[in-house]
Structures are given as structure tokens and as C-alpha cells.
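In what follows, structures are represented as C-alpha cells.
Computed from the coordinates by the stated procedures, all read-outs in this text should not be read as laboratory data. Everything numeric here is computed off the predicted structure, so don't read it as measured data. Cβ atoms are built from the backbone, for glycine too; each structure is taken alone.
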Structure 1
Amino acid sequence: MDRRVVITGVGAITPIGCNVKTMWNNMVNGVCGIKTITAFDTTDLPVKVGGQINDFKPAEHGIKPGDARKNDPFALYAMAAANEAMADAGDLNIAPEKLGVYVGSGIGGMQTFVKEAVKLEKEGPRWTSPLFIPMMISNMASGNIAIAHNAQGPCVPIVTACSTGTHSIGEAFRAVKHGYADAIIAGGAEAALTPLAICGFANSKALTRTEDPLQASIPFDKRRAGFVIAEGAGIVIVEEYERAVKRGAKIYAEIVGYGNTDDANHYTAPRPDGSTQSRAIKEALDGGKYTSDDSLYINAHGTSTHLNDSSETLAYKLALGEENARKAMISSTKSMTGHMLGATGAVEIIAAALALGNNIVPPTIGYKEKDPECDLDYTPNEARKVELTMAISTTLGFGGHNACLAIRKVK
């Protein structure tokens with residue numbers, strides 16, 4: 001028998017807050033976390049802005065100094081967000097073999113990779129760190145979270161580029177639904193804000209070269225010219241409903257649908273007609289028994305690239321129908337956080353759950369010029385108070401990976 005699945009804990013490290021409370025407050029108030037990059041010299045780089053994590057101190061997030069030294073920042077962000085989510089969930093009272101970890105990363109330990117490659121070139125092979133491999137490989141966030149929380153159940157570090165966080169939570173939802181675990185620590189993390197990553201994304205024409213942080217990430221706006229690379233982590237506790245109720249857990253939302261498709265079109269560009277993206281969205285909506293009577297919030301992928309935003313708009317119209325798509329309240333919180341790559345979907349389902357629970361739609365900030373290709377309601381510039389019944393979060397990644405989660409309030 002299929003089981004009901006709920007979210008009972010949340011944790012986040014983002015450019016607009018290194019905990020969920022701060023992040024949500026800034027999100028509702030339209031605070032932009034995109035800044036001029038200060039972590040390294042950008043003089044010769046084509047891009048000057050990014051979504052940096054500021055004031056992150058591992059010890060303040062329950063991470064021991066030894067562990068902080070032995071992990072790449074992407075894993076530290078994941079571990080910190082997992083600690084917050086587990087504390088938020090309270091006492092799970094769960095057998096170790098029934099607790100799993102599904103935490104992925106689109107790129108993994110890129111800062112470590114770059115540092116060790118430079119060291120090899122300058123100092124020779126004998127100085128390569130013995131921790132290079134465990135710090136670099138993208139599964140290590142999951143592994144270290146499992147160690148920290150004695151999670152001996154299924155452990156799957158998914159890697160689907162920008163869709164990683166959403167796929168991780170979606171697959172965790174299925175695992176709990178079908179009884180493979182009773183609770184799973186799920187989400188994504190990324191710390192690829194490096195000169196090498198910037199040059200790679202910029203030379204593939206993916207990043208904006210706008211130097212004004214407030215005009216850099218402007219999803220669905222006619223002036224959009226590329227995404228803003230950011231870093232962070234998002235983690236949720238996905239738990240079987242009956243046990244959550246029995247232990248008196250705080251329930252943020254029920255996960256009711258999940259869609260997973262691929263464009264099979266191009267290695268970086270989305271399918272322009274939105275057809276394959278729409279199937280992932282419709283699968284999630286159908287799982288949640290969406291009807292035209294629902295008051296729907298959509299946390300869009302909304303990267304601020306020309307093709308993503310136009311094809312995503314088409315996908316919503318195909319999945320919902322033109323009339324219902326125009327009724328839906330959409331926003332892209334990337335306008336505030338930037339694009340956190342493998343972490344973004346996890347952070348955005350947290351935003352969607354908080355929007356649903358608080359009946360507040362966060363805004364798409366920086367929106368000024370309407371684009372005829374993007375003609376839906378994107379909640380421009382100011383949050384909106386509205387009674388919501390359902391929310392979805394969509395992510396679309398390089399490789400054509402499409403993912404969508406649907407959530408409802410628990411009745």
C-alpha cells in the first residue's frame with residue numbers, strides 16, 4: 001500500500017540567509033543576495049557578480065573543526081543544512097536502518113578540485129592532498145550526513161545538474177511512499193562559485209555579464225541576459241505521514257506529486273516548445289489531484305536566461321491549460337538568491353512549502369519590462385498575501401533533466 005509522505009524539517013544555507021528563518025524573511029521582503037564577488041579577484045573575468053555565502057561559520061552549525069578542515073564547502077553547506085533540518089524535525093525516534101539520505105550536488109567539490117589542480121601544477125605530485133578525492137567527489141555530502149546522523153538506510157546522491165535537489169527529494173518521496181525507508185534527509189548542495197566555473201558557464205553564454213547586482217537576475221523580464229551563479233544548500237526531512245503524526249511532528253506540507261522527464265533535445269538548451277517540461281509538471285499536478293478550483297503557487301525555475309523563461313512559460317500553459325496558467329501565481333526566487341545549481345530545487349521547495357503554509361507568495365524582484373513570450377503572473381517585486389491550496393516547484397537542468405514536486409497542506 002502506498003503511504004502518505006510529508007515534510008517535517010527544513011534547513012538552508014543561502015545568499016539571503018544561513019538558516020531558514022532568515023532566508024524566508026528576506027525572501028518575503030524582496031532582499032537581493034546577489035552581490036559583487038569578493039571571494040576572489042574578478043578583474044580579468046567576464047562576470048563580476050554572484051550569490052556568495054557570507055558569514056558562514058561551520059562551528060555555528062554544529063560542525064566540528066576537524067570535519068570543517070576535511071570537507072569541501074559544498075559538503076559543509078549540506079551538513080549544516082541537514083543539522084538544521086534534523087533539529088527542526090525534532091526527535092525522529094527512528095531505527096537507523098529506516099533513515100536514509102538522498103543529498104546530491106550538480107558539480108561536487110569544485111573548490112577542492114581547482115585548489116589541488118593548481119597545487120599539482122605549481123608544486124608537483126607529492127603535495128597533492130590525501131583528502132583530495134573524498135573532498136571532491138559529489139557523494140561525500142550524503143556520506144558525511146549519514147555518518148553524522150547514523151542514517152544506515154538507503155543513501156543515493158543524485159546528480160542531475162540544476163535539477164539535483166528536486167530529483168533528490170522526489171526520489172526520497174517515492175522511497176518513503178513505497179516503504180523503503182520511514183524518513184529520508186533529502187536535498188542538494190553546491191559551492192562552485194570559482195573563476196573556472198564562471199569562465200565555463202560564461203563562455204557557454206549561460207551567465208549574465210551585467211555588473212549591477214540588482215539588475216543581474218531578472219527572471220521573465222524582457223531584459224534578461226543569463227543566470228547568476230550562486231552557492232548554498234537546501235535540506236528537507238521527508239517522513240511517512242502516520243509516524244509523523246504519532247510523534248507530534250510539525251508538518252510543513254504533504255508531498256503529493258512528482259514528475260521526472262528529459263528533453264532529449266540538447267546538452268544545455270531546453271526544448272523550446274516546453275512539451276517535455278510540461279509532462280513533468282503535469283505528472284506532479286496529476287499526483288496532487290490538481291483542479292481548476294485550486295489556488296496554485298508555482299516556484300518557477302526562472303533562471304533569467306532567454307530560452308529557459310520562455311519555454312518554461314509555454315510548459316505551464318501546456319500542463320495547466322491557458323486559463324489556469326493565467327490564474328496561477330508564479331515567482332522565481334532566483335531573482336534574490338541567484339542560481340544555486342544542484343541546491344536550487346531543494347531551497348525552492350522549502351520556499352514553496354513556506355509560501356503554502358503562510359499563504360504568502362514571495363516576489364520576483366527586479367521585474368520591469370514585460371516580455372510577450374513571458375505573459376503570465378510572475379508576482380513582480382512585492383510579495384502577495386493570498387489563500388493557497390497547492391504549490392509546485394519546477395527545476396530544469398543541463399542534460400535536459402526536468403523535475404517537478406507538488407505539495408499540499410495536510411488536512
Structure 2
Amino acid sequence: MRYATEVSYFCGGYFALAAAFFALAGGLTVPAAAETVDWPQFRGADFGHSPAENVPTQITPEKVLWKTPLKGPGASSPILLGDTLYLTCYTGYGIDKEAPGEQTGLVRRLQAFSLADGKLLWSTEFPAETPETEYHGFQALHGYASSTLATDGERLYYFFGKSGVGAVTLEGKPVWNTSVGELTHGWGSAASPIVYKDLLIVNASIESNHLVALDKTTGKIQWKTAGMDESWSTPTIYHNRSGDAEVVLSVKSLVRGISPQTGEELWKVNGIQDYVCPSVIHHAGTMYATGGRRNTLIAIQPDRDADIPAKTQLWEIFKGANVPSPVYDNGHVYWVNESRGAAYCAKAETGEVVYEERLQPRSGTIYASPLLAEGRLYVVSRGEGVFLLAAKPEFELLGHFEPLDESIFNASPLAVDGKLILRSDQFLYCVGN
């Protein structure tokens with residue numbers, strides 16, 4: 001695979017931190033700086049929960065601190081490491097439905113931006129392996145850059161479907177690229193990679209029907225587990241009662257627990273009886289999975305000693321979501337349905353629906369997963385702006401804000417103290433107080 005890095009400089013915050021340390025060691029007084037909490041993967045480190053404070057509650061053009069044009073569209077969400085934002089986009093094919101162009105021109109781009117002012121720091125391009133899925137139907141709803149990056153603080157990791165899984169340095173220099181399958185699908189590729197210790201774990205259901213673990217330093221495949229049917233879900237790391245880590249993935253008909261060390265299946269529980277896009281979330285030993293055309297939402301408590309035991313499925317309702325992932329807070333599960341334009345809250349213990357309310361004005365389609373910050377849910381519609389809801393078991397619409405541009409907003413937002421980061425097909429935005 002060919003690579004090209006357009007700009008090769010990186011302005012991180014680590015040198016400033018080191019300078020502060022040595023100044024303190026020398027007895028000098030250094031003003032305290034606000035600490036930025038990293039957002040290292042899809043939905044951050046805590047299933048859509050952000051610890052940020054003073055997050056904006058007004059998302060209007062007047063509140064935009066900076067707005068940076070992107071080199072191309074994409075549905076991947078931005079991630080944050082220190083004072084740098086990273087995301088992916090694509091160019092060269094599939095931009096215009098009426099004239100998509102030739103697939104040979106398809107290029108993915110990995111870009112880095114300064115959190116302070118939105119300045120583009122570098123952009124590395126990755127020509128695609130073709131043929132890819134044609135740009136029409138469901139593929140056209142999200143394009144060719146839908147998997148969110150992951151980072152361990154040392155490298156950035158990407159997943160470009162049949163074009164492979166790979167790593168780059170924090171300056172955008174390619175390190176390795178590994179194929180995890182060459183198959184394609186009419187709905188495209190979308191699952192995001194996650195980092196666990198020395199491994200990069202990828203759901204390659206679409207590309208090869210496998211869950212794959214790679215050495216994050218070399219890209220060498222460590223194990224592959226088959227049977228990952230019709231799943232666009234990003235894997236989740238769960239620690240069981242013994243403290244052992246498990247990789248949890250929702251696939252067609254099952255939720256599966258896999259050993260991250262060996263790839264061995266530890267347990268499986270009846271899951272969504274259809275294809276799956278949202279990620280599993282968990283709290284206090286209970287997992288919540290949603291997906292499928294029936295919009296199923298289930299709660300399970302897996303048991304290693306039994307194979308698909310009936311007792312492990314606590315409850316099941318048919319008011320879930322097909323694309324956005326849910327979020328847990330204070331004994332309740334919150335989610336939005338992408339096509340109904342409705343917001344939901346259910347009791348986590350019983351599945352009893354506390355409220356079901358259509359977002360007004362009409363929300364249109366919602367692909368982004370909700371962000372929870374300071375007791376508020378930030379819900380980003382594809383084309384109808386941002387809805388702000390109170391995270392409580394009583395429906396309260398705190399605000400609705402018109403879209404900041406006329407393109408598509410597929411990406412899930414992230415929050416930093418005093419700032420909200422939004423990504424559309426055209427721009428990266430920083431909204432602040």
C-alpha cells in the first residue's frame with residue numbers, strides 16, 4: 001500500500017508539561033494549566049460519558065471558536081490526545097451521487113488538528129485497495145471513512161475495511177498496515193478498532209467474518225476468531241467479577257465474550273436476531289445491546305459456565321436503535337432511534353420504558369451516538385442540528401440548535417472543558433463558552 005504525508009510536523013503539549021516539571025523541580029512557580037482529558041477511541045474511554053466541565057449549552061454560529069475545512073467527507077468521529085484532534089476523511093471518489101467518479105481515485109486521509117485554533121497540523125493519505133463497494137444505496141449514507149481512530153498515546157490506529165488495519169506515528173508517518181480480509185458489503189465498513197494492552201482488536205465481520213487481534217507494534221496477527229456474522233459493532237472491553245478482561249462483541253443472534261489473550265470464546269448469550277451496528281455498553285456486570293430492524297434492546301448478565309443460558313437475558317424490549325449506541329446513567333439507559341427521531345429512557349434493571357418522546361422540531365435521521373456531559377445528552381442529527389436533553393428519567397428538551405452547515409453530520413461529538421467538538425462532511429468545529 002502507498003502512503004504520502006503532506007505535512008510532517010506535530011505540536012503536542014508534552015514538551016510544555018516537561019518544561020513545567022523541570023521548572024517546579026528547580027523551585028520556580030508555574031501557573032496551573034487546565035488538564036485535557038483524552039478521548040482515545042470511538043465514544044471515548046467510558047461509553048459516551050465525558051468528564052468535561054463547562055460544556056457549551058448554546059451551539060450557534062456565535063459560539064463557534066474555530067471552524068476548519070476538511071479535505072473530504074467522512075462519518076468517523078474525532079478523537080483527542082493532549083492538545084491534538086485526529087480524524088479520517090476520504091477524497092477522489094464517492095463525493096457526488098450524480099457523478100461518483102472512478103474508484104481508482106479513492107483515497108483515505110488521516111488528519112491532525114490543533115485543539116487550540118483548529119489549524120491543520122498534518123494530513124497523510126492512503127490510496128484504497130479496489131474494487132470497493134459502489135457509491136450508492138446504504139454505502140452512500142456514510143461513505144468510505146466511517147471507522148473512528150484509536151490511540152494508545154504512542155501511535156494512531158486506523159481501520160479502512162479491505163484496505164487494511166494500520167498504525168501511524170503521532171506525526172502521521174506510516175508504521176505498518178495489515179489486511180484482515182478482502183470482502184466488501186453493500187453497507188460498507190464501519191467498525192472501529194480498540195486498544196487493549198499490547199493488542200489492537202478489530203471487528204472484521206464484513207471483511208472476513210472474524211474478530212482479529214494484532215500486535216499493536218508490528219501489525220502481526222495474534223489470533224482470529226470466526227463466526228462474527230453481520231456485525232458493524234465496535235468491540236468493548238469488559239472486566240468480569242474475577243477482574244479478568246473480556247472482549248465483548250454483538251453479532252447477529254449473539255453477544256459473545258472472547259479472551260483477549262487467546263481469542264477463545266468464553267461465553268455467548270442470545271442477542272439481537274438481526275444484523276448489528278451499535279456497540280455493547282455495560283455497568284455493574286450487566287450489558288446492554290441494541291440493534292436490528294426490530295430495534296431490539298436487551299440486557300444480559302453473561303455466565304461462563306453455560307452455553308446460551310436463558311437466565312442470562314434479563315429483559316428484552318423492541319424500542320431500541322439500529323445505528324446509535326446507548327448510554328447508561330444513574331440506573332437508566334438512554335438512547336435515540338435513528339429513523340423515528342425519538343428519544344428513550346428505560347430503567348436499567350427492568351427495561352421498563354420511562355419515556356418515549358419524538359424530538360421536535362423533527363430530527364430527521366440520527367446516526368451519531370449521544371454524548372453524556374454534565375447531566376446533559378448531546379444528540380447530533382444528520383441534517384437537523386443538535387438536540388440537548390436532560391439526562392434524567394423525565395423527558396426535558398433543553399434546546400435545539402440549527403445545523404452549523406448544510407452538509408451531513410454523521411460523527412459522534414466529544415467534549416473538552418469549555419468546548420464541544422463537532423464534525424460534519426465539510427468542517428471540524430469547536431464550539432465554546
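Results, tabulated for the structure shown:
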{"quantity": "For mean count of other Cβ atoms within 10 Å over residues 143-150 computed as 18.5, the structure of 1, 2 it came from", "calculated": "1"}
{"quantity": "Comparison of 1, 2 - label where distance in nm of label points 7 Å out along Cα→Cβ at positions 159 and 183 is highest", "calculated": "1"}
{"quantity": "Structure (1, 2) behind the derived value 104 of volume of the Cα convex hull per residue in Å³, for residues 135-262 alone", "calculated": "2"}
{"quantity": "Given 23.9 for mean count of other Cβ atoms within 10 Å over residues 71-78, calculated: source structure among 1, 2", "calculated": "2"}
{"quantity": "Given 15.6 for mean count of other Cβ atoms within 10 Å over residues 215-222, calculated: source structure among 1, 2", "calculated": "2"}
{"quantity": "Winner on relative contact order in percent (Cα under 8 Å, 6 or more apart) once structures 1, 2 are ranked, highest first", "calculated": "1"}
{"quantity": "Value -1000, calculated as helix-only ellipticity at 222 nm (-39500 (n - 2.57) for each DSSP H run of 4 or more, over all residues; to 500), assigned to which of 1, 2", "calculated": "2"}
{"quantity": "Ranking 1, 2 by distance in nm of label points 7 Å out along Cα→Cβ at positions 79 and 111, the structure that comes out highest", "calculated": "2"}
{"quantity": "Which of 1, 2 yields -0.98 [log10 I(q)/I(0) by the Debye sum over Cα atoms at q = 0.12 Å⁻¹, calculated]", "calculated": "2"}
